[in-house]
1. I, II: which one has Kirkwood radius over Cα pairs in Å, for residues 90-249 alone, as calculated, at 17.2?
2. From I, II, which structure was helix-only ellipticity at 222 nm (-39500 (n - 2.57) for each DSSP H run of 4 or more, over all residues; to 500) = -25000 calculated on?
3. Thinking only about relative contact order in percent (Cα under 8 Å, 6 or more apart), which of I, II has the largest value?
4. Ranked on Rg/Rh (Cα atoms, Kirkwood Rh), for residues 98-137 alone, which label among I, II comes first with the largest value?
5. For the read-out mean count of other Cβ atoms within 10 Å over residues 226-233, a value of 30.2 was computed from one structure; give its label from I, II.
6. Quick check for you: by distance in nm of label points 7 Å out along Cα→Cβ at positions 162 and 202, which of I, II is greatest?
Structure I
């Protein structure tokens, strides 16, 4: 009995520490989302870009039949790619919020608190993930309005939500690292704009990897966006070959995003205090 109690105490302490960590991360995420509730017009403006891609680029390319996408119509092929693009474009600029918070003195208060740096980073990443979910709703509704055949069963939608949050968390954390390095809004915006297009075009978002030259295929397979798009296509498109875009299956797509997130969170937690230096 004594041995059992001795074993239970460390486990209880571990569980308590994990719960406390999660509560702190969720508090940071909630703080980030309050900004969105105060200014919901951001949701409308963010919906314009994916609408243009689907209505203009998607319709034109589907009629031209210039890109071979197998038995999948091009517009169907494009919808998951534009969904991932919308997530990327929201998440990659999420890091600018930490620069604003530093200028307002909020970061100093966070760093003076006992909150673990990793909880601060994960909270920011979760906030970016929830913002991205609103984009997912917009893109899926646009796709349905354009006649795209999508799987909308609960299991598929749950998987889509997971991939959207994971992808947004990966690029939000990457954005946070950039903000901690450059430290100014002007430099951050410049670097963010430089990075979004290469990340987008060096992926399978708007064309299959098989159509790329060899060197670009290598880059695409190192790009986390490729695995997010591949997973979204597997989940959303009925009959789509699992892993066609990245040469892997859905479990590997999720595993790559999780591994990228863990590595980036560890790096961002080390860089976080440098924003005030």
Structure II
């Protein structure tokens, strides 16, 4: 994302919690405070709510140097209620705040084709339009601040459930002796077809669980969705069950693999392996 901002001609300073992840053409900042000093826009994309809190308000955090009139944009996936609290705290300093989580994974981030789901004031979003265009292909305004995060949790809820259904179907098919290479064209020709299946199937057939979206982060998002549901007094029984599967997959040592690796846990229970002819 930062590389695409540089390519679009923006002056960019970058800071990463993991040293050494530098971007050609961008200034390497010594801290979040250093990156935010004199910046018109501060754009964050980190792993969880605690990380956003630390980047904004920790020692040498953004809050200590950001100027009135600047805009903070958060493309992390975090708690909607926490996002609202962060926004209120920074707005007290005259700073605008937008939540803009993304969908599209690493490939879309590199290609500048991310989809943004955004919460924030329309006038502020208009100021950010060139930056969104540099990193993504579509933007959906979901409402005021925190509504982008709410939409992201709803999206990942669906992805987790759709993939779990796909993984369970493949496991049962393998156990019943159905050829997976024949099953997939049937799935894609029917109403079962989905973007999740289309994207994940080639990796599964190659037994490639390299992390496009690590299981531990999907599990984090599942818990965020369950927490938000609890706050809203909504019951999500299917997601609660999927959360148990993810917890056990993480305990099996798959937390740093792609979330598609939950399939291996189902295979272990069934005593089968799903694989294509290749």
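Here, each number is a calculation from the coordinates, and none is a lab measurement. All values reported here derive from a predicted model rather than from experimental measurement. Cβ atoms are built from the backbone, for glycine too; each structure is taken alone.
1. On the way: I: 17.2; II: 17.8.
Comparing all candidates, it corresponds to I.
2. Working: I: -25000; II: -16000.
The correct label is I.
3. Values: I: 25; II: 14.
Once relative contact order in percent (Cα under 8 Å, 6 or more apart) is tallied for I, II, the winner is I.
4. Values: I: 1.10; II: 0.99.
Sorting by Rg/Rh (Cα atoms, Kirkwood Rh), for residues 98-137 alone in descending order puts I first.
5. On the way: I: 30.2; II: 13.5.
Computed on structure I.
6. On the way: I: 2.9; II: 1.7.
Going through I, II one by one, distance in nm of label points 7 Å out along Cα→Cβ at positions 162 and 202 peaks for structure I.
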